[in-house]
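Given below, in the form of structure tokens, are the structures.
None of the figures in this text is laboratory data; all of them are computed from the coordinates on show. The shown structure was predicted, so the numbers you read here are calculated from the model rather than taken from an experiment.
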Structure 1
Amino acid sequence: MPVLKENRLPIHHPDYRYPPSINPYWEKLKMIQGSVYSDNETEKFRGQWRSCFKEVPNAASAKLHVEIGCNAGHVIVEWAKAHPEDLFIGIDWKFKPIFRGAEKAARRNLKNLIFLRAHAERLPYMFGPGEIDRLYLFFPDPWQKKAQLKNRFVTSERLHEIAKVIKPDGIFHIKTDHRGYFEWMLQAIEKASQSWKVLETSWNLHENHPAPETLTIPEVTLFERLFIKDQLPIHSVKLNVKPLLQT
């Protein structure tokens, strides 16, 4: 669904503002109060997201998990259900999946889960310094063509920026099925080594599992199940923010 055209700044610019949209779910998301924030609203609570979980006991000190590219919440809904003591925020730029994710959360009466319809490139404007405990990025678009490489989310510059919004010793977990993109990621991580250290790296995450095809959500994502079925190796890396960055 196209977005209404207007002159505006690049998405990563500090003064960028989301334009209106003709997508019917743009209006529908406005009708959901408290569990979904869309566009410019996603940056109103920077550094204060825990205060938005008013019905969660001890929310002020709870761990905050954030999933980039959560789609319709297949994984994060199950996480939130299994860990009511923690807080969860799912981010996706697509209107309809975010709406569907919020519907799932409402049916399960999950008060510890919030969805954001936003561009992940705006992460430093959505979250304050050290606000996130755990960040997840599973199977991002690999942008395979040479002309598309500039669109890849994981770059050394972005890794430096992301590190600022994660707590000291916080973790960033990335998974992909695309070997070329994984190699690209590892190079970017090496360039950003002053901000991160690598905790775990796997070129075939499930190779030692006796029956990986039996893994279910949230142990794996919807895409991951398909890749396992096709016998494609899953590449994974877990990063740890270096505490000195936050001082």
Structure 2
Amino acid sequence: MPVHRRRLVPAAPGRFSIPDRGDNGGVQAAAIVFDFDGLLMDTEATMLESWQQEWRHHGLELDLGTFFAPHGGDMTEQRYERLAAAVGSSYDRERSHARRIAHRDELHRRLGLREGIGAWLRQARAAGIRLAVASSSPLSWVRGHLTAVGRLDDFELIAGGDEVALPKPAPDVYLLALDRLGLDAGQAVAVEDSAHGVAAARDAGLRCIAIPGSHADLAWFGRANLVLASAAELSLAEALSRLDG
């Protein structure tokens, strides 16, 4: 559904506009809005491995240069079409899909939060910071994975890609999350793993911490306020304090 585009009022340059809610342990943000895929859980890696395994089943090698999309939209059909063209007339789409999904789901059974993310969630709760997710993936996908690792209740709300008109890099899902939080952009910070996610957050008016995925080109992250190798690199308070640096 379309997002109501309310006017976002940024905080004064160099400061977060924070409601009066007592001591927050020095962490200057009212809310942290996380991306999901590739950031909270590395479902980007499991997705990639499932496609690589399926190409290798046919004696072929997946071209990583054409695999990743510059947006958060669903590329499943295009990827099957590319594989079918490479295999030829013997390709069985139904069997291929079933085989790939079975392999992906097996990988997901061993999947947990990315390094350092659990600590950031604990630190945010201790500081009284609200937590949300803004993802281009459907709500059911995000909720299902967070439920599987017992972390769904960490988040006050989830804004999903099936609730907005356009995926990232459009800012729609971040605007929806802010609307549900009842906050202006200057009161929240986004955390992203992709360049198109950073663009979506920044266009929604949020400060953004980037933790790029392993296949991302760091040159793409010039719009991020801070780029980290992992959430384990800094505490949440330290990361937020560097956004103004």
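1, 2: which one has helix-only ellipticity at 222 nm (-39500 (n - 2.57) for each DSSP H run of 4 or more, over all residues; to 500), as calculated, at -11000? Could the numbers behind the result be given before it?
Details: 1: -7000; 2: -11000.
Structure 2 accounts for this read-out.
Of the structures labelled 1, 2, which one yields 16.2, 45 when Rg and Dmax of the Cα atoms in Å, for residues 97-224 alone is computed from its coordinates? Derived from 1, not from the others.
Of the structures labelled 1, 2, one was used to calculate log10 I(q)/I(0) by the Debye sum over Cα atoms at q = 0.13, 0.17, 0.25 Å⁻¹, for residues 65-144 alone, giving -0.37, -0.63, -1.26. Name it. Derived from the structure labelled 1.
Structures compared: 1, 2; top value of relative contact order in percent (Cα under 8 Å, 6 or more apart), i.e. the largest, recorded for 2.
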